[in-house]
1. Taking helix-only ellipticity at 222 nm (-39500 (n - 2.57) for each DSSP H run of 4 or more, over all residues; to 500) from the coordinates of each of 1, 2, which one would give -7500?
2. Of the structures labelled 1, 2, which one yields 28.6 when mean count of other Cβ atoms within 10 Å over residues 25-32 is computed from its coordinates?
3. A value of 4.8 was computed for distance in nm of label points 7 Å out along Cα→Cβ at positions 121 and 385; which of 1, 2 is the source structure?
4. Say we calculate relative contact order in percent (Cα under 8 Å, 6 or more apart) for every structure; which of 1, 2 gives the highest result?
5. From 1, 2, which structure was Rg/Rh (Cα atoms, Kirkwood Rh) = 0.94 calculated on?
6. Taking mean count of other Cβ atoms within 10 Å over residues 193-200 as the criterion, which structure among 1, 2 has the greatest value?
7. Can you tell which of 1, 2 yields 0.45 when FRET efficiency 1/(1 + (r/R0)^6) of positions 209 and 377 (r between Cβ atoms, R0 = 35 Å, to 0.05) is derived from it?
Structure 1
């Protein structure tokens, strides 16, 4: 096993019999695993990680490919013994680029077994304030007291559902995040709503599974990413225009790759850059796969009704679509209030902008000792926090902050 595998300390208990630790991490995806590995490699932190490893990724549709470039798919560390390259060399896999979802999930599980072998797969039922830190209740019984809590729970709680579909049952309308096997819809007619990667790739997979499918998008036209082609043409000049994090177009990529710089820019400039870096778009390799799929652009859904055989959707040009099922490829809307494990008192104490917590050094929130990693950190540290490559910065900054805090005591 790699030298980065860590020994598991004996449990420590407080006077009430509850287990104690320095840092409790809620979530075992790329951000949670990356942070745990970095903290443990930095010193004597007693770190506990809760959650099923790579659970959200494992719920995504089979056959998907990662839109991010290979060099942006390393978890927690952009170089070293835990990269995607190290995994491929050790496992001897024959996958290439773009990275297949199944290979990335296996890589995440390999990372976990190597660097964080003691992940507790149980769910954290709630986190509340306690003297000198926090108290966590764990599913199946048991409690934990932690000096700090790191929320790395991902975006599973944040699917964006247009209000027009709110009253429709889940047997006729679902979000794209709810499908592991799109092939089960074979033989039917599916309407996909949305013009970004999740909508377009879902449509491609449905089409390839023999489903009659149509895409409806509000934008005037679908945006197709040309980054890979441009980067190959740049050759050795690529690093001048594109950061390894692979978020944003040429030039802008270099700015958003430095979150501490990005957060110092005027807020209107940050918002404009963030929108440009993460605008709805599809990977260029989807174009041929969608050649036989009707795509209606510049149309909004204004009505939706369940029928005996499926669902009827009305568009803003007066036209109507009938389908057996509607898949919403409408992305995610961050709102940490949707994390049901945060008690109402804790949520009330959080300073937020929209649904985003306001974060400072070490990605620490307005509640001392409570940190947020991943997409919830995007308002404070920029769009890179929405991608796997942001786990490098988050893990490093969290660890540096905790090390400084410990030294100051």
Structure 2
């Protein structure tokens, strides 16, 4: 599906811009006032949200039992989502409130179109036999078909239903949050974009993005490593804690009050539980199945999730720069790297000859993801060296992101050079 690949490409472009701006702010804090609004738009909405859209379409397209999305529906969603991100980022950067307002209208429509498209795809099933014989014949690294790794397996059945429910709940969070934020921005003639409702941000950060990642990991883990990690009861309970925490925190988002602290603590417990399971069950076969780079990324990402879970349970500010960088840069972006090295060859049909390049990229990215939260932590307490640690972390994170893009841009497409 061309639109799916373009969603992913645009997400990567936004990521490069966002990380570059983040690196610039890490080195020169005088730029914060100008660049923070743009950075705050590109990371959750331009990078991760667009990536979720694209990967969802790409994975569904790889299943033989789903009809492909119509070109009109796919392009309409793509244009709506991209116009929203671009308008808000430009409007925030140049203080054009009218552009910000228009951007939020498009950004609020995008998840509604996404929901409509996904419902159409899922309801318009056709048998595998109706598809061309060679549609799924690409060879994967483990000798199965390119989509074979994504085919439901016995050991994944217990978590697939939980994961599907989780992605639906996460999308519901995004729809509510997008409409809420758009209404707030329009009510204030664009001025409200500088101070979006905290409850809506909770729904985006911990409901939509974190919830989607939690759910997708339940889909992918058993297919990547060949065994189950989370039982049905455990998975259901973890999910119940997460959605209850998100609902409470969205309604009462102040972590300094009892209700808010309870909500974020429940989210933290759910993160600690599932991240602990992933890290605890690490085996050597992870690296045999995933490869060293991807395996290290998976482990590192869930260690970041553990750190974030501890902060939320402890009562730290969930929207602080430390927490948000553990969430976006440490946990989710590191996991995206790990998933990308395993899944991109099967979904995008592009292959990387690892050598020393991808391990070096991963080392730089993890170093940056470790140093930046530490730098923010030190700066918040007025400790010496915090700004230097932040700057070094920003450079490492930026180099890691840029090299990831370069690696996949230079990767070989199946059957020839990309």
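1. 1
2. Derived from the structure labelled 1.
3. It must be structure 2, since only it matches.
4. Of structures 1, 2, the maximum of relative contact order in percent (Cα under 8 Å, 6 or more apart) occurs in 1.
5. For Rg/Rh (Cα atoms, Kirkwood Rh), the value 0.94 is produced by structure 2.
6. Max of mean count of other Cβ atoms within 10 Å over residues 193-200: 1.
7. Going label by label, the one that fits is 1.
Bear in mind that the values in this text are calculations on the coordinates, not laboratory data. From a predicted model like this one, the values you see are computed outputs, not experimental measurements. Cβ atoms are built from the backbone, for glycine too; each structure is taken alone.
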